[in-house]
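The numbers here are math on the coordinates, done by the rules we state, and not lab data. Computed from a predicted structure; not experimentally measured. Cβ atoms are built from the backbone, for glycine too; each structure is taken alone.
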Structure 1
Amino acid sequence: MNMARRWTGRLVLFLAVVGTIGCDRVTKHVAATTLAGSAGRSYLGDTVRIGYAENRGGFLSVGDGLAPGLRAAILTVATGVILLALIVVAVRRRLSGWPALGLALFVAGGLSNWIDRVTQGRVVDFLNVGVGPLRTGVFNVADLAIMLGALVFAWGELAGSDS
């Protein structure tokens, strides 16, 4: 791979990480300042619901009922170690292309939620989508990045292409 392409790839990964974290931080701030204490809103025939929620647990509030110390150990310490390990794996494997982008999105989303847990002990969620009774849990932009990142990583790895 030539030097220009390598630096372009790194710039794309950097922008993906910064953009993901920035977008997540801004949307959580807007949700906290405009939605907290108000009734939820519904759009597109109730396909999209926006409402403020604080999540002290993990994905879909898993672990919310744990003792605060145990919850903090699992959701901050263990998550921090896992995110760091993913970065080390990416560097050691010299990931590039779609797998690298997928991992960058995954880590950026995880890092943004991790920052919330470390600084506030909770994560702000505000989005819910679905049709009728079939709905997602409440989530945020970081959660979208995590899911999209996992899909892009898996697709890139399965396709066997790093470009």
Structure 2
Amino acid sequence: MLKKLRTANQSWRTELKVGDKIDVLVKADEKGGITGFLQANITRIEQDTLFVEYPESSNFYDGQIDRWATEICPFESKTKEDYAWRKEFLENATDLEVDAHDKSTWLKATIFEIKKQTLHDRVILLANVGFRVYRKNISNIRKDERGTYEGWSAKFDEFIPIYSPRIHPW
């Protein structure tokens, strides 16, 4: 497979250098069930090994990847629209309804706030995700200070980086 990649119009891979950006398919959970593309910066290259950092995430994803791995793509070829959506809506979002993965399943969720936090020498944006949505006139007895909702209570709320593949628009 890699031999085919090396000959199949992949010259952009040989031209990669330190400081370049690429899109990388990453696993967003420990089980590998959630994957998505993130933008990465190449910080070092040793032969065909690319050392990458993900500036919009903690260092959880940082590491190395082979120049010829099928998980890498030219910069913004996989992330441009998704990052534009997140930048436009999520960076200023409150009470935005999204789909979010709670590490076991996809659920309808609400982003209550966005906050900046320094993690591992990086300032990243985190979404306070409540795995519930608010509805009027539902026959559900779950209620909090915001109203009647379907889903899980506030004790299951979680801060998730806004560029995480665990958050998607409806």
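Some values worked out for this structure:
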read-out: Origin of the derived value 11.8 (mean count of other Cβ atoms within 10 Å over residues 13-20; candidates 1, 2); value: 2
read-out: Read-out FRET efficiency 1/(1 + (r/R0)^6) of positions 61 and 141 (r between Cβ atoms, R0 = 30 Å, to 0.05), computed value 0.15, structure in 1, 2; value: 2
read-out: Comparison of 1, 2 - label where FRET efficiency 1/(1 + (r/R0)^6) of positions 117 and 149 (r between Cβ atoms, R0 = 30 Å, to 0.05) is highest; value: 1
read-out: Label whose coordinates, when distance in nm of label points 7 Å out along Cα→Cβ at positions 85 and 125 is calculated, return 2.4 (choices 1, 2); value: 1
read-out: Value -20000, calculated as helix-only ellipticity at 222 nm (-39500 (n - 2.57) for each DSSP H run of 4 or more, over all residues; to 500), assigned to which of 1, 2; value: 1
read-out: Relative contact order in percent (Cα under 8 Å, 6 or more apart) - highest-scoring structure of 1, 2; value: 1
read-out: Which of 1, 2 yields 1.00 [FRET efficiency 1/(1 + (r/R0)^6) of positions 21 and 109 (r between Cβ atoms, R0 = 30 Å, to 0.05), calculated]; value: 1
